[in-house]
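Please find the structures below.
Every number here is computed from the coordinates shown, using simple stated rules; none is lab data. Treat the numbers as computed from the prediction; the structure is a model and nothing was measured. Cβ atoms are built from the backbone, for glycine too; each structure is taken alone.
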Structure I
Amino acid sequence: MKIFLDSDVLLDYLTAREPFLNEIKIIIDKGIKKEVKLFTSSLIIANIHYFISKVENSKRAISKIEKLVSFIKILSVGESEILESIKSKFKDFEDSIQNSCAISQKMDLIVTRNVKDFKLSKLPILTPKEFVIKLENE
């Protein structure tokens, strides 16, 4: 199963944000054990660096990104994803780019806490909690 992780869940993991940490730890563990394949976009990596650099510092941001790339594949955002996002009806352009990236790379679903922002997606959209429940029931 190919899972696209949105920035909010990755930031939950990297910054140990409660009460969201437990579910994302389960998902990350499944990825490390190769039970699922985890992906995110190059744009999300840039956003994570920006956020952690502001909250902590750039050195810590780089260290946390190095940790991420040990278990998650980074998908490129290119011209086709941008052009598709321009045409989309998503309210948030950045979310539209993530969605276009996930679709173009044939992801099975997107895991995010911002489900409402992805309501126009053609992919299944699950919260981390919903995804963990889905894994437990398979």
Structure II
Amino acid sequence: MRYYLSCKMHRDIFEDLVIRAVNSLPDEFQDLMANVDVVIEDWPSRSQLRKLRLRDRYELLGLYEGVPLTKRDQGYNLVLPDKITIFQKPIESHCRSSTEIKHEIARVVKHEIAHHFGMDDAKLYEIENDKNS
């Protein structure tokens, strides 16, 4: 994997792009996102990396933490919101331009939201690879 350390984006612009990516979802998906917080952090924490058995903090661009909709039963209530974290510095390091950052944010946001809807990484990578073919 290549890392480009030259492209940086002001935090406000990055946040706006994340908000736009979430808001671009069709209404039927937005309605199912009511109990999901989307946050931005510079880097993943050590515990987040450890949980995923990752050593390189540049590898993790986004993270869904919660119970996917497909795994919930009738006893699922009164819980904290699920959380999607988008990591700014790793995304910047994978991109050479602000346009690439914009596209990568949109891809990562959709990827993490798909986890909320119950899709696993293997299926998501298969879909993403089919799109790029």
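From which structure (I, II) was relative contact order in percent (Cα under 8 Å, 6 or more apart) calculated, if the value obtained is 36?
II
Given that P(r) over Cα pairs in 10 Å bins from 0, in percent, derived from a single structure, equals 12, 44, 35, 8, 0, which label among I, II identifies that structure?
I
Quick check for you: by mean count of other Cβ atoms within 10 Å over residues 47-54, which of I, II is greatest?
Max of mean count of other Cβ atoms within 10 Å over residues 47-54: I.
Determine which structure produced the value -13000 for helix-only ellipticity at 222 nm (-39500 (n - 2.57) for each DSSP H run of 4 or more, over all residues; to 500), calculated from the coordinates; the candidates are I, II.
It must be structure II, since only it matches.
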